[in-house]
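Each reported figure results from applying straightforward, stated rules to the coordinates on display, with no laboratory input. The structure displayed is predicted, hence computed values, not measured ones. Cβ atoms are built from the backbone, for glycine too; each structure is taken alone.
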Structure 1
Amino acid sequence: MLKNLLKKILYKEKCSSDEYIKYLRKIGVAIGEDCTIYSPKNTVVDEQYPWMITIGDHVRITSGVILLTHDYSWSVLKRLNQNCGAGVILGASGKISIGNNVFVGMNTIILRNVSIGDNVIIGVGSVVTKDCESNWVYAGNPAKKIMTVEEYYNKRKDKQLQDAKQLAIAYKERFGKIPGKEIFHEYFMLFTQTNDLDDVFLSKMKLCDNFTDSKQYLSYCEPVFETFQIFIERCFINE
């Protein structure tokens, strides 16, 4: 409790995701349900025109993300010569709309007059200058279409075992011992049956407000390995 109190004193409305979302709603940002801003103190949501920002349901905003609804570059124009309107103030503002079920990668910048659809993944370090179509993965500066979300799903599914094996080998190299199954909290569906779920795995399944879907997936998609022991032995074959 003391730690949380100190965080609230130090970071005020940015002390937690819940507090920051509550604050943003208060000043005019429209934010849906089940949204998370993972590092509020490292996130910039433009407060000059907060009513110009709309964020849907199930949106994940990671560290370093910036949402900009205005542009202060007119400060240069204001000091140009008389032929270019010296002293003029030329405002620049626009809406930002983020749909449902969107992931915004670390250090992404989303500029004004951008609409992001549903089921969109924005890669790390992207600069989003144009609209993003639903069901696509975008990345780059400026952000461009990389692949459909369905293609991304198949890519990640195909690489699960490879990534898990790399994780296991790196752990053993670093700590000198075989990792326990709790290390694989994002890979547990490779080796876990529906009746063998511990608290760590259950907590992952409860994320994103679709626990029932995760249970159903486990019920009709058999894990690749019958047990964790078989899985971990496979990780170190031909190491």
Structure 2
Amino acid sequence: MDARWFKHYVGMCTDDKFKKIRRRVGLKHYALFKMWSIVLERATADGGWFRESKDVPHDAESLDVVFEEMVDDYGVEIIDMFLSEMLNERLLAKDVFGFYSVVNWEKYQHAALSTPRVQEHRENKRLESDVTDIIQEFNKITGKSYRAKTESYRSKVRGRFTDGYTKEDMLAVIRYKFNEWKGDRKMEKFITPDTLFRPGHFDRYLNEIPNDQKKAMDEGSLLKCQNIYGHIKYVTKQQYEQAEPDFWKIVK
């Protein structure tokens, strides 16, 4: 964003939060205040975010460059002190992806400056909601009880959304592999979010699904059947009709 100004809110220099910081860190609070000004300046050009780029959060190396002057005067420890104090006083926030943002940026700045951040926040919130939905649907389809909050599962589902796959793609893979592996002593143990949504597996699983089955899945027209061996499978109407008489029995 091409922004040259940000609002310096009235009372910022005498804010009680900075008074508490001064009592904790002593004279170093002058360095922290200057670092805070740098953060606000950079956040102005990025809709309230403090990050290296849109897709890359700050790491130790990039922060060392941003706060070079203060690091030269006080050592690299000043960065950890700054971040700790800002997070503790809720002046900065850090999300699950490691991105920092200025708390209440929209409240104190003009709406035009906050729009990109608001949009990104909404997109991230929608993404996380979709991730939760997929894990919950996984449990419904498979009868398992994986926790939707477990980050190892969430990161893999999130990654497939980031790759451009849809909810329908993911649900199709879950149903197909569950249908294929259920009852197989060797393969049933692999009916997990970690396996199905692993980057090296997911696209292959999706492309294994016959077009007629994927169409039936998308339309919700798969039939839940039990075969003569007692195995329960989901089959298309065409597969049901083409099988030997009495081979399949529709179950609820």
Structure 3
Amino acid sequence: MLAPENTGRAFDLALGVGADVLETDVRLSRDRAVMVTHDARLERTTDGRGRVCDHTATALVRLDAGYRFVSTEGRPARGEGVRLMTLDALLERYPDTLVNVDIKDPSTQAAEAVAQVLERQAAGSRVTVGSFHAGALAHFRQRAPGVATAATRAEVAHLYFGRWRPGAKASAPLAYAWLQIPPAWRGIPLATPAFIATARDRGIRVAYWTIDDPVRMRELVRRGAHAIVTDRPDLACALRDRGEL
């Protein structure tokens, strides 16, 4: 909305208005570099064509990552030098910033590559990793056990439906530290005060995505949410700074 997604311009803007954490998505290039980008293909956000995994990192960082972007005020970013970046480059550019990484590729190779980047950058203590792909996340947890992770869909479902089971609070330690979830999933309400309280009782932090409405932001924080993932960090940070979050 405000800047081309998953780019340095967007990250600079978010930090400039006071964001606490950068949220980003990653995929592997042909030469196994971890690229900061959401889609499996390039056409929606760049002037490139084809799959991310079919291009080298060198080719990908030359693409115009603002090629398709137009801001809410109608300003385009095409031709302004906005580029894709690697996860290495992101962590180097923001050495003191908390980062949430979502592994988009459904492969252990992607998980392994992310673990290697975090080791190389000594960034494990300031990064949280999640994925829709349980196999990739399981590999990452085994490979980097000291890095905080978010729950898989199955783990969210187990927590949600298992909370009424006798002795649920006394069950074994969980593999994850965060829920990173939408307010509802296929008609199931995930933002109720009772479910948030269940998570908090287990020591789990709860973040909701993608929340751009200030009224909804206030309501979720009032219910006990720890974090809001948003495309409008300007609005969220203004509310926080006024003490409304």
Structure with the greatest value (metric distance in nm of label points 7 Å out along Cα→Cβ at positions 102 and 198, set 1, 2, 3): 2
Hey, log10 I(q)/I(0) by the Debye sum over Cα atoms at q = 0.15 Å⁻¹, for residues 86-157 alone derived from one of 1, 2, 3 reads -0.43; which structure? 3
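Using distance in nm of label points 7 Å out along Cα→Cβ at positions 94 and 150 for the comparison, can you identify which of 1, 2, 3 gives the largest number? Please list the in-between numbers first.
On the way: 1: 3.0; 2: 2.5; 3: 1.4.
By distance in nm of label points 7 Å out along Cα→Cβ at positions 94 and 150, the leading structure of 1, 2, 3 is 1.
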